[in-house]
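What follows is calculated from the coordinates using simple rules that are stated; it is not laboratory data. Keep in mind it's a predicted model, so treat the numbers as computed, not measured.
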Structure P
Amino acid sequence: MDKENEILFDTHEAAEYLKVPARVLEAWRYRHTGPAFIRYNHSKVRYRKRDLIAWLDARTVTPAGHDVAAVA
């Protein structure tokens, strides 16, 4: 596995990576709708880069008639 994808981000770093406010990630965690995360204890949370990428990939919408490979 690529070591780059195993990097752990804290909430603020993950939010920056996703281009959303940290509060949004906190709300997603509370609602169980955001990317997978690791909870060390009540206040310490980390996100794997690969989980952030997988979460984004799962939400990628390709308009009808467009080839995903051609867009990338």
Structure Q
Amino acid sequence: MNDDASIERRLRRLARDSGFDIKQSTCSIGDHNIGGYQLFERATNRVIAGARYDLDLKAVAVELQKLHVLGR
């Protein structure tokens, strides 16, 4: 059984092992913060996707697929 917490852990591990990281919003929701996730490159701290914390876990998985991190 896969719940959201285990999916999140797996995505975080895959991202970290490939030089990326996933941040979850901890601030109050507003115009520049939708309350979801953000994917960024660890070496440069560059946001890859979700600049407004507008990703859900499925969108994070899609972005990791685009980066050839997931599904290789």
Relative contact order in percent (Cα under 8 Å, 6 or more apart) - highest-scoring structure of P, Q: P
Structure from which 19, 15, 10 was derived, semi-axes √(5λ) of the Cα gyration tensor in Å, options P, Q: Q
